[in-house]
Structure 1
Amino acid sequence: MTPEVRARVSRELEKVTWKTKLVESPDAVIYYGLPSPLGVSALDVLVLVPGGYAQSMIDGAYLPQGSPLIGVVKGQPQSQCAIAADGRTWVLISYHPHNGGGAPPWDPTRHGFHTYLDEVVSWLSVRR
């Protein structure tokens, strides 16, 4: 991640009231303790920082391996795309809010990790 991208993501995360962490290898943001009415009281979600961010849109989300919401929330689990970060294994869920998934089209001047949180919280509230 370039210093410019790191600075932008850090500024965006300063606007978020949830506990977050910016990690490297892979470059990602982890949102901790997000609410979900679908059978868990709180859940962590990892979202990759895409190459070319912010011109490239944020897309997809990862749930911790073994999460009871895998296969419950909208989107197809992609177990073959699991990654390790923050001492855990994360499973990609094919979830595309800005690409036909209900959110407005990606606008790098308005959207970022601070707004993607709203999309993730909404996603965690709806069954497939």
Structure 2
Amino acid sequence: MERLDLDIDTTGRELVDLTSSVAEFVTGHGDGLVCVFVPHATAGVALFETGAGTEPDVAELLDRLLPRDHRYVHRHGSPGHGADHVLPLVVAPSVTIPVAGGRLELGTWQSIVLVDRNHDNPRRTVNLRLLNG
């Protein structure tokens, strides 16, 4: 198994496109599966189109689903931080993507995106694990 841990600074960003980093990681390998995992209680990884207006749509959807207010029992940190702890129920902490000939088998418009709305902790680790086939 091949391993790489990315250190990501999310300061000022709730959505971080990881596609090029993951693609670079699998380049030169044959077939297999790559797992992208965020070992944090307040972040997730999603596949969606970037660059065509989806990002503000995603932010708006998350605002509606997980408002940043004081309704949460989990209340330490900044206002609405409880929503950050519920995020992984909506955006999973990992995705697994097929790799063929050292290339990600993503759909034409799919990107791999770190979703992190937790402004209290902008340092994130993203684990990449490639299981060769």
Entry that produces 53 once relative contact order in percent (Cα under 8 Å, 6 or more apart) is calculated, selected from 1, 2 | 2
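I have -0.96, -1.21, -1.30 for log10 I(q)/I(0) by the Debye sum over Cα atoms at q = 0.18, 0.21, 0.22 Å⁻¹, calculated from one of the structures 1, 2. Which structure is it?
Numbers: 1: -0.96, -1.36, -1.50; 2: -0.96, -1.21, -1.30.
The correct label is 2.
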Suppose you compute distance in nm of label points 7 Å out along Cα→Cβ at positions 87 and 111 for every structure in 1, 2: which one lands on 3.3?
-> 1
Output 18, 13, 7 (semi-axes √(5λ) of the Cα gyration tensor in Å, for residues 55-94 alone, calculated) maps, among 1, 2, to structure 2
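Can you tell which of 1, 2 yields 4.8 when distance in nm of label points 7 Å out along Cα→Cβ at positions 31 and 119 is derived from it? Provide the component values of the computation, followed by the final result.
Numbers: 1: 1.0; 2: 4.8.
Going label by label, the one that fits is 2.
Using the calculated result 17.9 for mean count of other Cβ atoms within 10 Å over residues 15-22, pick out the matching structure from 1, 2. Write out the running numbers ahead of the final one.
Values: 1: 13.6; 2: 17.9.
This figure was derived from 2.
Could you tell me which structure in 1, 2 was used to calculate mean count of other Cβ atoms within 10 Å over residues 47-54 as 17.2? Don't skip to the answer; put the middle values down first.
Numbers: 1: 17.2; 2: 13.2.
Clearly, the read-out refers to 1.
Since every read-out is calculated from the coordinates, none of them should be taken as a lab result. The structure presented is a predicted model; accordingly, all values stated were derived computationally and were not measured. Cβ atoms are built from the backbone, for glycine too; each structure is taken alone.
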